[in-house]
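Novice: Structures given as structure tokens follow.
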Structure P
């Protein structure tokens, strides 16, 4: 890119980020609900499982590490064990890579699944079937589903209990904005939990 074109490129992306930020103000209640669920999990010593692919997997690893270390939450990212991921994929298929791990971990009604995904999965079109199967498994076991996704009509957004949808301000950069905000929101949740009163408050 030429310098003038590059300047315009960055200017447009920052303007889009501002639009996303303003729009996310309307989802503060959802973020507060997430904090309440995570605080409950922390208080009772339950477990939080992250899943995602590509950038979502990386954000899941990051978020699980932060919540484990800084908030003492039993957080597990289901893409972190490479031998397990590849063995399940080889033997059972990519669609089962998360659900089979959750089954082995004995995921139950006290646990929660946190999804980082752009589309959030689509059962009808068989897109990101592994995420669809993970969400389905979590709900069948009575657990709660949280998420940060980029589409309101995806499986996670439709079936989840507290799911933030990153608004699409430019379809060409939906993935860029969604995966970037996943990381930022994960940091905000961690900081909100760190600053919350030591006295646990029940979820209203």
Structure Q
């Protein structure tokens, strides 16, 4: 019963804070939802499979026998090496297609995440300005309990929205940096695999 009461108290406090921030909190909530859905989807995308080169020890065998290649990197390798008459230009063109397909999907998600990371503090700043306007309106009314209540409400709105905007943005920024690092590792792995295929299949013929 104590735990339920404590949980109910926490929920009521959160609702109170949300209400004190005004309608800007609805905007911040929407930004946070889209931001973290996209961020975690991006994180899952770059972590899925073996695109970062963790199976690089098997690449030599896969190049000799493409049908044995596994995972997403294996699918890319099989596509690149498909066909009986393989040329250097064909390999390079197909790798460019694979890079465009994989990396552009990550870049699109990162663009959304980075945009929303920048938007969250700006939305919080808008709430700050609106809170300050409320404070000034309260001060313009002169003294009295009603005026002081309005000033206190405006101050609370200004502080809560700023804090919420920053709290939303910072974790999103860290996730975006991790995804960008993984994206660069995937790009490097694809370049390394392309080089290994060209050396194994074509340089040995000369």
Structure R
């Protein structure tokens, strides 16, 4: 039996659909509060304090890794960061689908990593069921330059380098150097015996 309640497309909802919609709305509001709280935490000039609260919120951050100030998260629960990895200022890490960042990864400032996007051919565009979600994987020893955008479903292979301002729309092979919009292979990293450590991040960033 349908209730006198309609969704934004004008469809009348039954009891089950109404309960599911209410549950979804409450869970969405809770997540929005957590994300806003993490945004405030991101303004504290202490790596130790930020890491504590990020882990408390569900981020998986292994030892020696640092996330600089101003980083935004869309859902912390699906984000995993390996050892000795540095995330630059004002990055965007999308956790609406699985985001895996490996060990010794250097991500520069204002990098945006997305794993969720709208289906532009959808009739209702913004409806949850019409959003495309695909995991993003960044393997060990990758360097990502400033203001790079990484789109859903991308895998960046071990030791690859992504040049500043690139838009990565497809898989990047190990040790490849890519750049441009969309990103294309422009070279190859000569040293393939990578064993360096990034070390301590600046204290007050």
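All of the numbers you see were taken from the coordinates with simple rules; none came from a lab. Model, not experiment: these values are computed from the prediction. Cβ atoms are built from the backbone, for glycine too; each structure is taken alone.
Novice: 1.04 is what came out when Cα Rg over 2.2 N^0.38 Å was calculated for one structure; which of P, Q, R is it?
Specialist: Only structure P yields this read-out.
Novice: Give the label, chosen from P, Q, R, of the structure having the highest value of Rg/Rh (Cα atoms, Kirkwood Rh), for residues 36-115 alone.
Specialist: Going through P, Q, R one by one, Rg/Rh (Cα atoms, Kirkwood Rh), for residues 36-115 alone is largest in Q.
Novice: Hey, helix-only ellipticity at 222 nm (-39500 (n - 2.57) for each DSSP H run of 4 or more, over all residues; to 500) derived from one of P, Q, R reads -17500; which structure?
Specialist: Here the read-out was taken from P.
Novice: Let me ask something else. Can you say which of P, Q, R returns 0.70 when FRET efficiency 1/(1 + (r/R0)^6) of positions 140 and 188 (r between Cβ atoms, R0 = 35 Å, to 0.05) is computed?
Specialist: That value comes from structure P.
Novice: Taking relative contact order in percent (Cα under 8 Å, 6 or more apart) from the coordinates of each of P, Q, R, which one would give 13?
Specialist: That value comes from structure R.
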